[in-house]
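So, here come the structures, one by one.
Since every read-out is calculated from the coordinates, none of them should be taken as a lab result. Please read these numbers as outputs of a predicted model, since none were measured by experiment. Cβ atoms are built from the backbone, for glycine too; each structure is taken alone.
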Structure I
Amino acid sequence: METKALKPYFIVIALLVLTSLALAFSVDVTVTDKAGVIMDMPLRVGNWVGQEMRFCQNPTCLREFRLGDLGDAEKCLSCGGPLDTMTKAERDLLPADTEIIKMDYRQPSGESLYVTIVLTGRERASIHRPQACLVGQGNEILKSVIVPVSIEGREPLDIMSLEMIRRFRAGDGRTMEVPTYFAYWFVGQGRETPSHVQRMVWMATDRIFHNVSHRWAYIGVSGGRQLESDDYKQQLQAFVKDFYPHIVAQ
């Protein structure tokens, strides 16, 4: 059992060794600019209406806004500081040519879904397993499950869903717990997978055997759920089914 649990790590280590050799002996690797996603999310997905998000870069403010609530998409309503499509923490940590777009989708009932697309730049170091960041932001991951989504004209799309509890401190000092989920999958040139290890395998084999490095992206969808209930999966599947044709390059 222990060996089986460690198997993904052995695979990653082996890939790192192979990639190091490829970098040492393959100096003609072609870095492509073509992406497998379209970095322009639709304003409507079924009954969902979306707004792009903007984030204040002033470290003493750091507020976030829906684009429709702003008169000036480049200036914070609160402090007048500059706005960006990513948070200041993301801007500080990620390679400069990383592209991020975030949308807040809402229904008339008040339900909301938060959608993020992160696209690598030339360094290909902009995306990773979302689990690490989510735990660092106060989430406890209870379990991960594969959710299949029916897409017209192709086999079902498998996406990874992390069922979580988000903890935060309320204004009165109480610790609040909210059941949430974060679902995601990775998209490359003609390839899609919910597995970080599979993505690393493809990246390594592309470099080693084809001397090419493609741009990869991950698409994340997050929302609320009920404890001990799988009902959120139906909402997620319906949303992704309608959303998919708008953002995956054909």
Structure II
Amino acid sequence: MASCKFYLALLTFCFSSINGLYAQSANVLTKSERQNGWHLLFDGKTFNGWKNLAGSGGWEIKDGEIMALPFTDHKQRDIITNDLFGNFELVIEFKISKATNSGIKYLVTSTYPGYEGNFLGLEYQILDEENFKYPERGVLRSMASLYDLIPANKKNVVLKKWNIAKIIVNENHIEHWLNGIKVVEYDRSTKDFKTLVEDSKYKKMENFGRAVKGHILLQNEGTPMSFRSIKIKPLLINAKK
């Protein structure tokens, strides 16, 4: 009897593990996610829905990953969604490499006065903090921070081979999450946020970060990294997070 119970437990464990792996497959939405309004921004095979701001180069798709390729000519090569998004929850899995310096920009527009044609927005910083050191304002440009504005509180975060970035935009309330832990939270309508902008590299940009809608942008500044399972869910105004 004990032997039968052991094998039954083993089979149950194996079945559960297989189901867990299936549910976590890259670039696939679960039935529950589809029912709750999620949709993929990357199909795992093509750049459909994205365009390369440099025209071409700097990226490839391999094994279900969008891969930023290294280069040394200092000409940034970013990709950006064709669509605009307002209130949303965005989830992206990412894998860094040695000295990765990249980011996920959101609410990106090209209409800031004096900067027309430049695609600019708020940024979820992605960084290999061990091997890439900013010479200035480093804490404000650390992993998962609101780049150059608010440092991430990663006290309880454990980094993995594949990490999960989550960005929530609910009108003016915005959050950054890393591996299930909220690391940044701010209100972009406040005087405090305006002061942060005035003290940053964005100080000459009128109403920086206040766009109602914008693109999602993945950065490639010349260091390798990978993205996958890019999914987004539109939020109703004041939707609960």
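Identify which of structures I, II gives the largest calculated value of distance in nm of label points 7 Å out along Cα→Cβ at positions 41 and 161. The partial results should precede the final answer.
On the way: I: 1.8; II: 2.5.
That would be structure II.
State the single structure among I, II that was used to calculate relative contact order in percent (Cα under 8 Å, 6 or more apart), giving 30. Could you put the intermediate results ahead of the total?
Values: I: 23; II: 30.
Corresponding structure: II.
Have a look at I, II and say which one yields -8500 for helix-only ellipticity at 222 nm (-39500 (n - 2.57) for each DSSP H run of 4 or more, over all residues; to 500), as calculated.
The correct label is I.
Given a value of 33, 21, 19 for semi-axes √(5λ) of the Cα gyration tensor in Å, point me to the structure among I, II it was derived from.
Here the read-out was taken from II.
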